[in-house]
Structure I
Amino acid sequence: MRLAGADDAEAIRSTYNLEVTTATSTFDLVPRSLNDQRSWLAARSGAFSAIVAVDTDDVVVGFGSLSPYKDRAAYSTTVEDSVYVHRDRGGQGIGSTLLRELVDIARSSGFHAVMARIEAGSAASRALHASCGFELIGIERQVGRKFNRWLNVAVMQLLL
């Protein structure tokens, strides 16, 4: 586990874009360009830094980040997490390692709550968050549309 750097942009982009084009784990519809991914990384600093999980050969096998939850000032003590694991590395504990590290970063940065917004049909993502102490607080019905179908969002929360 380490902070993501500019050299990780392509590995993060390839993992993320596979989810954009084939899955509902992100509601993005357009794959990121390498410049988009570099800009995304450049905008990550302090408590909002991106982290990567790497194997013994320093190959990126997953990434995560914390983002501001909402723009208004009253939400400033709440963050939203994102965790993505390369498809061929699922089920190896990488997601839980990333999420626990993000929770530790949020806690040490003085945040009060971490929110997760998960496509409601993703049992694996919901179970991952539940294993780290997140609780389901609601379902937003038909708030997204991807692959010509309506999608629900499970909202999960961890109070620190």
Structure II
Amino acid sequence: MMGDEAALFLFVTGAARCVQAPELIRALVAQGFTVYSVLTPNVAQVTAPAPLMAVPGNHWIHAYQQTPLERYPFGTLLVAPCTFNTFNKIALGLADNLATAMIADGLGAGQRVIIAPSMNRGLWAHPQTVASLARLQSWNCEIVSPTVTADKVTMAPVAEVVAAVVGGR
């Protein structure tokens, strides 16, 4: 394993853009990151989880006792794509699954947290999302501006997400 500074924890949520996880992982590995991926339970409602994680260089974490969790938190945390549900859980300090528990732990430990939202327009405009965005930014979470169209707010293109991660190294 590379040094902790090259560690990146990718938290993938059940947004439609979760199917881009392999592309995102490949791009992060190409930038020299050691990638540890954690999926929220809702990913399985969008697509089969295992093929998303079958990327060379990816370390899929799917249980609390897996290495390197015995020494977590460390590294950069990236939530991409981030659904309405997970976005607001992070801002409210809720930790009801492996991914949100790890994010809460990392945030509390002062790790770098980058979030790439992906949800529909109504949820993006929801008063709780607006409040959560302000709270997360006040906690120094970095928000990768989503792509906004007439009906959707989707995760920024993979290249933009990777540039945000690399830019803060």
On distance in nm of label points 7 Å out along Cα→Cβ at positions 5 and 69, which of the structures labelled I, II is highest? I
Quick check on the output: 18 is relative contact order in percent (Cα under 8 Å, 6 or more apart), derived from one of I, II. Which one produced it? I
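Compute distance in nm of label points 7 Å out along Cα→Cβ at positions 21 and 45 for each of I, II and report the one that scores greatest.
Going through I, II one by one, distance in nm of label points 7 Å out along Cα→Cβ at positions 21 and 45 is largest in I.
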Have a look at I, II and say which one yields 1.9 for distance in nm of label points 7 Å out along Cα→Cβ at positions 13 and 93, as calculated. II
Which structure, out of I, II, was mean count of other Cβ atoms within 10 Å over residues 77-84 calculated from, if the result is 20.1? I
Per distance in nm of label points 7 Å out along Cα→Cβ at positions 117 and 133, the highest-valued of structures I, II: I
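None of the figures in this text is laboratory data; all of them are computed from the coordinates on show. A quick note: this is a predicted structure, and the numbers were derived from the prediction, not measured. Cβ atoms are built from the backbone, for glycine too; each structure is taken alone.
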